[in-house]
Structure 1
C-alpha cells in the first residue's frame, strides 16, 4: 500500500482520484493548493499527484521544484488539462516521474502506481529556461518532449532521428535551451551541405597558410561551441574518413585543426539524421563504433502523418507567425481544415509551413479556403508510365520529369534530399530542373556555409 498525496484545486477531481486510489488499496491524502501540498509532505508520502495550474501564487512547477529540492523527495507525477511542450519539458527536466494529461482513468492510474520506483535521492533544483516552439500534443510528440526534459541536463550524446522536415533542429535547440549550457553557444552544422574536402576545416578549424585559401586562422565549430552545444545535422551523410575523426573527438574531447596542434574541447554533441544508420553500418557506409558512440540517447521524431492531431496546432501556429503586425491574421475555412488533415504531408512540418505561408501570401481576403492550399511541388502526371506512342527519348524524358517532381514533393522541396533519393548529384538535379521548367523556389544552397541555423 502506498500513501499518495493529491494536490489539486479541483475538489471533484481530488475526490475522484482519492476514491480510485482507495479502491486500488492505497491511502490518499488531499491538498487543495500548492502550499497545503508542501505542508502535507511533513508526513510519510510515497508519491505525489500534482496539478500544474493552481491559484494562490504557487503553481505546480513551483511546487515540483520545492519538492525535488528536498533531501529525499517522493516521485512526483504532474497532471494537467493543458499539456504543452513547455510544461512537459520543464516538468521532466525538474525531475517529475511522469507528466500526464487529465482526465486519468482507473487503469491508467493503476499502471502508473505499478511503475512508481522507491523513493529516490533529490536532484539539484535548476532554473527555468524558455524553450523553442515545439508544437504538438500527440502521444508521439509528448514522448519527444519528455525525452528532452530527461536528457537536457545530461552531457550524454543525443541522436535525433526523423524524416526530413520533422523538426530535428528544433529538438536539438530545445535540448540546449533547457540545459545548464543554455548561456553558451549553440552551433549547428549541416554535414550534407558542406563538400567533403571542406568539412574538416568547418568542424575542427585550420591555421593560416595550412592550405590554399586559408588566409587566416579559423576556430571551427567544435571550438565555437565551447561549453555549449554542437549540433551535427545529417551526420549519416558524413564521409567515412571524417567519421573516424569525429569518433576521436567524442572519445578524447580533442580536435586537431588543419595544419595545427591538438586542442581540447568541451562542447556537448547532438547529432541528427533522416537516414537508417543501422542499414548504413551493415553496408559499410557508417562506422559501427561511431554509431554506438552517438546513439547513447536516441530521440525519434514521428512523421507528421503519424500525428494528425498536431496538424491543426501547427497550422494555427504558422498562421500566427505569418500574420503581419499591421494586419489581422487569416483564418482557415472548414474545407481548408479538412484538406490539411486529409493530406499525407510527405515533406512533414516543413511542407505544412510552406503551404500555410504560401496560402497567406496568395489569399486576398481573411479566409483561406481549400483552393488556396497548394500541396506538393507542382502538377504531377497521372501516371509514371509514359504514353506508348512516344518515342524512347521522349518517354525517358517524361518519366525523368515525373520522378524529379515526385522526389521534390516527397522532400518538401529540399533539393539536396531529392538528389539523394534519385541517386544523382545536386548539380545534375538543378540542370534537369531547368530543362523541364520545374520551379526553383527554394533558397540556393551555399557550397561552404558557415555554421548557423538549418531547417529539419
Structure 2
C-alpha cells in the first residue's frame, strides 16, 4: 500500500511543480503580449515536456549529486565553510541528550540550494515511508512505475543514491577547529552543528508552544478553566539565526525553520535563601549573623579611619566617623525590618534564648495574641536595651581590630541621636499598623 501511495506522491509532486511553473509562465507571457503566439506556445510546450514524469525524474537524478544528506552540517559554523558534513545514525544511550540519543533523525540536505527541491522530494514521508527510505533499503518499486526500461530505472537509482554518498572528509579554514591536547600532541577537532537534532528539538518546542493542544491550554488559562494537560513553557530561551535572508544556502532543514534555531537556557540554578524566620537566635548582634555580615565592610572602613589618624578633633574625620556610624545604624534597622514581618508573627516564641528586649523590638505583631507581651512593649523600656546592645557590639568589633575603645565610646554609640530617632520613628509606624 505504501508503494502505491509513494507512486501517487511522485506524480502529484511533479504535477504541482509543473503547474506552479506554468502559472508563472502564463503571468509573464501576459506581459509579453506583443510577441508571436506561436513562439509563446512553443516555449510553454517545452516547459510542459520538461515536467513530464520521466523527464523530471531524469533531471532530478542528475541534480541529486549536487546535494548531500547529512545529520551534522558544516555551514552552520560559517556560511562559506567548505568543510565536510557528516551523516551519522549512531544510537547510543549514555545518559546525555544529543543526536545519538534519538532513535530516528530526519536527515538534512546541504549543497546547491537550487537542487534542494530534490531533497524535499526524497525526504517527504507518505504513510510512514519515503523515497529516501526506499533507496536505503534497496526498494525501487515506487520509481519503477515511471521508468520506460530497466536502464532508465537504474540510472535514476544511481543518481538519487549520490545524495547518500559521503565525500572525502575535508576541513576548511572557516571550520573553527579546536585543538584538544592528547599526550604530547593534539587532536584537531572539527565541531559540526547537529542540524537533525536541532530540527527534532525545534519540532518538539513548536508543538508545545504553538500546537493545537497548546492553544487549548492557553485558552483554558485565560478563561481560568481546568485543562487535563500541563502548560509547558521555555523560560529564558533564545533564538539564533543562520543564513540571513537566504537560509536555504545553509541547509534544507534550516530553510524549513526559516533560519531559526531555538536555544534553551543553560544557566546554573539560582539558589534563594529560605524565606523563614530564624530559630534559636540569641541576639540580632550575634557574630556571623545577617547584621554582622552586612556591617563588616563599613566597620573596616571605620577602623581604618580611626587607626590612621590620631587627630580626633579634625572636622573631616569627625564627619566621616559620623557617616560610618550612621550607615551602621541604618543597616541595623534594615535587618530589623526584615525580621519584623507580620507573616512571621510570634516567631520569637521559638527563640527562648533571644534577649527579652530584642523580642519586644523584633516581633511587634506578637502583641496581637499575647496581651502581656503587648503591655510590656508599650512601656518602651526595651529601646534602651537595644541601644545598649548596639553600643556593646560596635565596641567589641572595634576592639577586635586593635582599636582602643572603652566606656566613653560605648556611651557615645548608645546615645546617638540617629539611633534614638530611628527607634522612635519605626515604633510610631508599627503602632499605626497595629491599630
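Please treat every number below as a calculation from the coordinates, not as lab data. Computed from a predicted model, the values in this text were never measured in an experiment. Cβ atoms are built from the backbone, for glycine too; each structure is taken alone.
Here helix-only ellipticity at 222 nm (-39500 (n - 2.57) for each DSSP H run of 4 or more, over all residues; to 500) has been calculated and equals -16000, so which of 1, 2 was it run on?
Working: 1: -12000; 2: -16000.
Matching structure: 2.
With distance in nm of label points 7 Å out along Cα→Cβ at positions 239 and 271 derived from the coordinates and found to be 1.7, which of 1, 2 does the value describe?
That value comes from structure 1.
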Could you tell me which structure in 1, 2 was used to calculate Rg and Dmax of the Cα atoms in Å as 39.1, 116? 2
Matching 2.4 (distance in nm of label points 7 Å out along Cα→Cβ at positions 335 and 367, computed) against labels 1, 2 points to structure 2
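Can you say which of 1, 2 returns 11.6 when mean count of other Cβ atoms within 10 Å over residues 23-30 is computed? Could the numbers behind the result be given before it?
On the way: 1: 15.6; 2: 11.6.
Clearly, the read-out refers to 2.
Rank structures 1, 2 by mean count of other Cβ atoms within 10 Å over residues 191-198 and report only the one at the top, that is, the highest. Walk me through the intermediate numbers first.
Working: 1: 16.5; 2: 22.0.
Once mean count of other Cβ atoms within 10 Å over residues 191-198 is worked out for each structure, 2 has the highest.
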